[in-house]
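J.: In what follows, structures are represented as structure tokens.
Every read-out reported here was derived from the displayed coordinates using simple, explicitly stated rules and does not represent laboratory data. None of the values given here were measured: they were computed from a predicted structure. Cβ atoms are built from the backbone, for glycine too; each structure is taken alone.
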Structure 1
Amino acid sequence: MSESDTMPGAAAAVRKIIHIDMDAFYASVEQRDNPELRGKPVAVGGSAERGVVAAASYEARRFGVRSAMPSVTAKRQCPDLIFVRPRFEVYKAISRQIRDIFAEHTPVIEPLSLDEAYLDVTENLQGIPLARDIALKIRAKIKAETGLTASAGISYNKFLAKLASDHRKPNGQFVISPEMGPAFVETLPVGKFHGIGPATAAKMNALGLFTGRDIRNQSLEFMNANFGKSGAYYYWISRGVDERPVRANRIRKSVGAENTFSTDLDAFDALVAELRPLVDKVWRHCEAAGNRGRTVTLKIKFADFEIITRSRSVAAAVAGRDDLERLACGLLEAEMPLPKRVRLLGVSLSSLHAAGESEPQLTLGI
């Protein structure tokens, strides 16, 4: 039997999928709203002394500054870096504007974050035959309505669409056709594959897998033996095959908030005072999205950067904001007295489902 005979979805109709990714979204919003920041290296989040970078402008990225980088490292790499406090309510409002533009073309929208989403435009509301023309219209309207630029990737599956959106950044778009897909992936370093992080890439390299072609040369049995349930996914994407559908109205698995303090803390009352606004943020998101969850997780980062997490799952969904605070504070109290001063606290709620949906009958545990 040939490879095409066993390929998932080999006889299925070709889908048209667009991945839209805003260009340096948070930083671009700040530069849009403050002309003094334009053309300068900007980091959103953190400060010169503490915290981490949430987003970096393209001017900052040229110095190697990137999201999730400690602020002190970012400042060392770019001494002229300007730190700006994030304005998430502004970013959310713009994200809603952008989502409305998407909805003019398709109801099949899968948001990944405030600044990126997949769109399935195989059947589109305006009857535009070419997905590339839909992407052009969307990007033009985003620019006209928000003053911001977006990049787009267009392909026949999600994996390739996301790769394509990176290919012409910023403010560009790229199409990977079914004819191009397998060859495009062949030369791609495994570290560039969406879903393959540094640890997996290092493991692949140790096995002699450096490019898509190297993975393609392996058997499905080899990939499953070395990478477990992810092995089949890697096997097929190395061939340009990804059968995951665009899932509209996808419920997030978890929602969380965290904060780095200006001064390290160790007193219980002071830590509880820092927890409360985090609980507020998490619960506001749940209320806005209509989600409920059963597992509360507390994250503690100590002054020496050691991180611990503590979780509790309850039998029924957390009913209200006060219950969420009580559970989070209970997890903190169980760790008192703390062995070291605390630099950061985080709270998250997981095992999410839509409010009103039937819940699993199981679980009470710590």
Structure 2
Amino acid sequence: MRIGVPREKKDGENRVAMTPAGARALRAAGAEVVVETGAGDSSGFPDREYRESGAAVVLDAAQAWSADLVVKVKEPLPSEFRHLSPSGALFTFLHLAAFPELTAELLSRRVASIAYETVSADGGLPILRPMSEVAGKISLQVGARGLEKACGGRGVLLSGAGGSPPGDVCVLGAGVAGSCAAQVASGVGASVTVLDVRPEKLANAKALCGERVRTVPSSPEAVGAAVRQADLVISTVLRVGERAPMLLTRDTLRAMRPGSVVVDIAIDQGGSFETSRPTTHEAPYYLEEGIVHYCVANMPAAVPRTSTQALTAATLPYLLQFARKGVLDALRSDEGLLAGLNTCGGHITCGGVAKAYGRECVPPREALP
């Protein structure tokens, strides 16, 4: 088994798909690991450490892409489409419901693509989880910065100070990212409201964050009332494999306090605000309808060392399965990993992606050669 690790090309993407320690574990399992030079530099992992781990460091990206299994962080960009091949499987975050051009390329090139965000285990999403945790925690940092006057915000300090009241934070969704956002917000002293349609998620958020957090069953009316009072709104909604649902219309944003901030963690799935559009770490904020927007599609790349270590810890058990069994046998032997298969042999094999494009979904096991 030859595993390739290309350098990430997405703007501001500072993570790498594998740490040197991960490469060492794969070498011990009998795999050959090929890393493009400079792939780990922005995460603090120089080429030297990969060589010491037993990986081959190559100058040409094509050498990393020509592996049996290509491991990345983010979806391939158009400049990388030429590397896609039916002879090499792809293991990365894909979010295909938001990327029709990439979906078409994967289908036409008959690539077996396995999406981190749809791999499942014990009712959860084990690879998505650590990145959701990072994004949820970062959302408070970037939201607080957006509230500063220099970014166009209304000049509110979330913790309050002296005799001033704390800021109001509204979190849409009480999953991993939402609970982490609420925990950090309550920790800095903000007034926090969490909304979700699932009572058990609201109960979990309350248990994690304590009485400082108010939990509210979600409905269009409840969401509208909460965001109108908020200084910071964070959307963390997720539908596995599908586009994010639209939660805030332009009219709703117009009713918010001028200079309030919205952070759309769901932007990598198409976004959950009508006014959302992807931004970058270099230019993360924009003002629309008087509201400061933060819509960076790869938020965890802001803290690449932490994120790379957490991502490798989540992916390594699956990479070891691939190394020991081969891609196809590993997929056949693990239903949760098989749930990560989004395209194979020219077929869409993920229900959420098929729904997004009105296409037939072939059950993943039937699509395997």
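J.: Starting from the value 14: which structure in 1, 2 was relative contact order in percent (Cα under 8 Å, 6 or more apart) calculated from?
T.: Among 1, 2, the structure yielding 14 for relative contact order in percent (Cα under 8 Å, 6 or more apart) is 1.
J.: Also, quick follow-up: Comparing structures 1, 2 by distance in nm of label points 7 Å out along Cα→Cβ at positions 45 and 253, which one has the largest value?
T.: Values: 1: 1.9; 2: 3.6.
Structure 2 gives the largest value of distance in nm of label points 7 Å out along Cα→Cβ at positions 45 and 253 among 1, 2.
J.: If semi-axes √(5λ) of the Cα gyration tensor in Å is calculated from each of 1, 2, which structure is the one that comes out at 37, 22, 18? Intermediate results must be reported in sequence, preceding the final value.
T.: Values: 1: 36, 27, 23; 2: 37, 22, 18.
The structure behind it is 2.
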